[in-house]
Structure 1
Amino acid sequence: MTDKDIKSEREQALLRLAGILAYSLYVLYLSANDRIQNPSAVVVLGIIYVISAIALNIAVSRSIFSKTVRRYLGILLDVSMATAYMHLLASYGGPLLTIYLWVTIGNGFRYGSKYLVVSSLLSIAGFLLVCSTSNLWGDLGEFAITGLVLLVMVPIYINILLKRITLEKERSELANQEKSRFLANISHEIRTPLNAIVGFSSMLDKVDDPKRKQEMVSHINNASESLMDLVEGVLDLSRIESGQVGLHESRVELGAMLGSIEGMFSLQVGNKGITYTTRVSDDIPQYVMLDQQRVRQVLVNLVGNAVKFTSRGSIGVSAGLTETDDGNAMIRFDIVDTGPGMPRGFHEKVFDRFRQADDSARRQHGGAGLGTAIARSLVEMMGGNIGLDRSDNTGSRFWFTIPLKSEGQPDRAESENFAAAGERIPNTDMLAPGVLVVEDSYINRCVYQNMFHLLDIEVDYAESGEKALELLADKLYSLVILDMQMPGMSGAEVIDAYHERVADADRVPVVVITGDATADAKHECERLGVDAFLTKPVGMERMHKLLGEYMPLGTGLAVGH
């Protein structure tokens, strides 16, 4: 028996003694006013009740009998004494009706519905016995009816409340368990790549062999990418579950989108020697309305898993039409592989967070187990369903559906969306060389400094928004890289002030690189009219691609006016 159970029984026993004291005072009041016909019987009954209550309290303290037996004995004692008192006090026993309610409600809330039902039935039986043996029904019929209604209706209502409270408690406990499991998993998943990064970084300056150094750098890069994927996955899942992710549908050519995903994985597939095929059913319109970013994210997660776990054979991605039970047309995507499959009992859990078929899969292939959870959340948000077919050792077939919305030819203007670097390519002929980096973090400035040194680009740095505006007033740059969250003047305020001072034709392209990956931050940058929006961290290849779009690489310092 737990300490909580013992504490609960002790509290009930102490309340019993307190109740005896209160009702003893009431009996003394009746006795002083000569309203008790048989005072000696009342006194004897009170002594028996006190002795029994003390004995039950000792049984609780010393764990005599099982807790179930003690609880039922307590109920029987309280109800029996209340019935006997009401019988002896006749019409003056009305206030003792509260003992029945106290026993029923107290045991129900402390021990659960089972004890509430037993207490209620015994109380009703005891009250009916009093009514039939003391003429209470005839002398005080209204009181008897009222008491009976209370003894029936109050427990029913309390039982409903108890079930709701129990259900909410179970949900809360499950949520706490899920949160604890999530924190434990996320701690493990973060610390694993961090251990590699910290460990290899601490050894770099102690190793002279260039080959070993290169291997360490490669391990650090892989661990960094793994950590970045994990953080992005957690943020994606958090944004989806908190309702911060909206749907932005556009007209999309489905075949082209699937083809681009095939191209994304072509190198990995080629290195493994497996076959990758893509097929779009003829009954699907060429152009459909969907959120390309979200559908693509689901496909990349599922196809990525197929590529990761398939060592030989083939991977097939197909899209076809299907119907729901109520006749609505849906696009069904199937991702089929010839990998190891997974245990049939794991099919329902595969879409949970941090779930993989077993620990060996995690050790061999890596990954945090968030991809399928994100995919499920996105598919459900789009009004579809997702599932897994096939059994052990025969590969896997993941599928998901989304509503079909067909459209005509896409408007060219509509397809130009603000998103990330590479979606707008400015005319660099009119821009002078040089980059201005506005970043308050010293460590981030060091990262940029080393990147630009390797790219042979000289850069000016501003630690604050005010300093950035001073430099922009004195020099003409090819590009401004700006952080949004800075002390003092924020990135948004810098952009607003810069746009007020400079005509549209003379403005330098502004790229925001920020740690704020929320949709609100992206929409704010759209409103400000920035040229590209990137989220940290930004690696060397991503920075090289960005700079290549806005300035000729290898050129020198910014020139003055």
Structure 2
Amino acid sequence: MNLPTSVRALLIEDVEDDAILMVNALKRAGIHVDHLRVETMAQLEAALDSNWDIVYSDYTLPGFNGMDALKCVRDHDADLPFIFVSGTIGEDRAVDAVKAGANDYIIKGNYKRLPIATQRVLEETRIKRENRMAKARIHQLINVDVMTGLASRGQFLEVLHKAIEEAKATHTKVGVIFVNIDRFRTINDTFGMNGGDQLIMNFARRLRSAVSQDDLVARLYADQFAIIVPGISDETRFEAVTNAVLGCFDEPLQVQRYEKRISGSLGLALHPDDGTLVQELLNNANLAQKIAKQAKGVSRLRYNRDARKNIDARLHMEYELESAISKEQFVLHFQAQMNAVSRQVIGAEALVRWQHPTKGLVGPNEFIPIAEESGLIIPLGDLICRMACEQIREWMQHGMPAVPIAINISSHQFQQPGFAAKLNDIMQTYDIDPACIELEITETALMSDPDLILSAMSELRETGVRIALDDFGTGYSSMSYLDRFPIDILKIDQAFISNLPGDSRKVAIVKGILSIAEKLGMKVIAEGVETREQLEFLGALGCENVQGFHAHRPADGESIFPMLHRGFVPEPGSAAAGR
């Protein structure tokens, strides 16, 4: 160990000559001393407001003694090095002083020991402080989530154990709330890891401020948060906390330069009603959250015993779906779109089916929601785009004229970075003219993140594909969005077609949509046309294009090829309809 080159020293000494002797002893050892001498308790207390490296103190002082000085220093700073330098301390008092917190003692006149003692005490204090900081850092890493400052998983489990034990003693309940952000994987894909981290941190701050200081908020991992609500004597308190957490999803969050609106799912469980053991309670809250996640928008669910069967079935379906994507166990069926008057083919919509090895053909309503929630919609959507382009190439090789094929695209695909480039690569691989591709997005998906969807649409339009707004009229978009977004086609939802022509309100809505589309230069297709009466009525209204069971039921690529090749949809029941 090397001697320090300088120290800031506080000298508690009533005799100035003795103080000078101490300072000179340190200087002779090569230590520069910046010092202040005090001799009363008031002076000492005032001096402790400054920073000092070490304190040297006499034992016998006018008005107070060295032990009083030691206590004053220790009350201010438990680690500040303190050495008694006294001719009256004696061995017994010296031992008591060390027990009380002094680092060393030196008999006056034996100043040769002073530099070595100073060096040792400063080094011991440095090591002690570094060890304390290291322990604090370890405690921080173990108990605090580094990114958000919330409690860590380890701290969460420890606090939950204690809360349950206290609840048993006080005959109260403990609530656990699992909180998960929907489609966080898509957020990461869209904004990158930094954007995802920013959203997590902003949401964590909002979550912490939404609940009381008595409630513990933890980040378990990624986008999974959990809250402990202890000491519940009235379940209305648990309900109030739950509502406060739901309110965290009301306003958008800042992510880079965007205001991102998010949704989430909450799983609730109460001790002892929904589990008596810590792990049981956590499993059940997690299970409830996973089931709640299946609902659209912000949702919550309290655990119930039937939930496990439902989630097990869903998880099994997700596992099978992932396997099916890798094995390409999907087929496309196509439904023709035609002119309402001439019955000329104007295009077809590609509809995906899962060719399940044991269940047979599974419709999209059974697996698309799971694909959306799990993130599997991205690889599934890529597969569908490839399959559609492959089928178009096969048809054209057999002489089919070019007709647009509509492919349904989820908001996750639209928001995925590089989707336009990926689609362009697929079209080039199969030598498909972009004019043959129409991408359909629902009105609800359009409104999920308008700014991002608009940017993605603009990139896609540059590739040459056309964009259709599906299920128009069922969502919440304002008419101003039609002018803002690069939309080529409006598809009137079948909900407005089903009761035509008898429902006057729906007639008015359809007329309004047709009028708006005409003014904006958009093509219109009416979906769900199932009767001749509907077909003729729509034709009379000026709706030129239709799609539905009356025109044609979905069929596989081989079965629909003759119709597409002819370019004409035969009347139902005619001889040509069977070919």
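Derivation of every value follows stated rules applied to the coordinates shown; laboratory data play no part. Values in this document were obtained by computation on a predicted structure and should not be read as measured data. Cβ atoms are built from the backbone, for glycine too; each structure is taken alone.
Using mean count of other Cβ atoms within 10 Å over residues 75-82, single out the structure from 1, 2 with the greatest value.
Working: 1: 21.9; 2: 16.5.
By mean count of other Cβ atoms within 10 Å over residues 75-82, the leading structure of 1, 2 is 1.
With Rg/Rh (Cα atoms, Kirkwood Rh), for residues 27-226 alone as the yardstick, tell me which of 1, 2 scores highest. Mind dumping the intermediate values first?
On the way: 1: 1.47; 2: 1.21.
Between 1, 2, the highest calculated value is found for 1.
The value 1.2 for distance in nm of label points 7 Å out along Cα→Cβ at positions 459 and 483 was derived from one model only; which of 1, 2 is it? Could the numbers behind the result be given before it?
Details: 1: 1.2; 2: 2.8.
Answer by label: 1.
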Of the structures 1, 2, the one that -19500 was derived from, the read-out being helix-only ellipticity at 222 nm (-39500 (n - 2.57) for each DSSP H run of 4 or more, over all residues; to 500): 1
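Mean count of other Cβ atoms within 10 Å over residues 211-218 computed as 12.5: which structure among 1, 2? Write down the numbers at each step before the final one.
On the way: 1: 12.5; 2: 16.8.
Only structure 1 yields this read-out.
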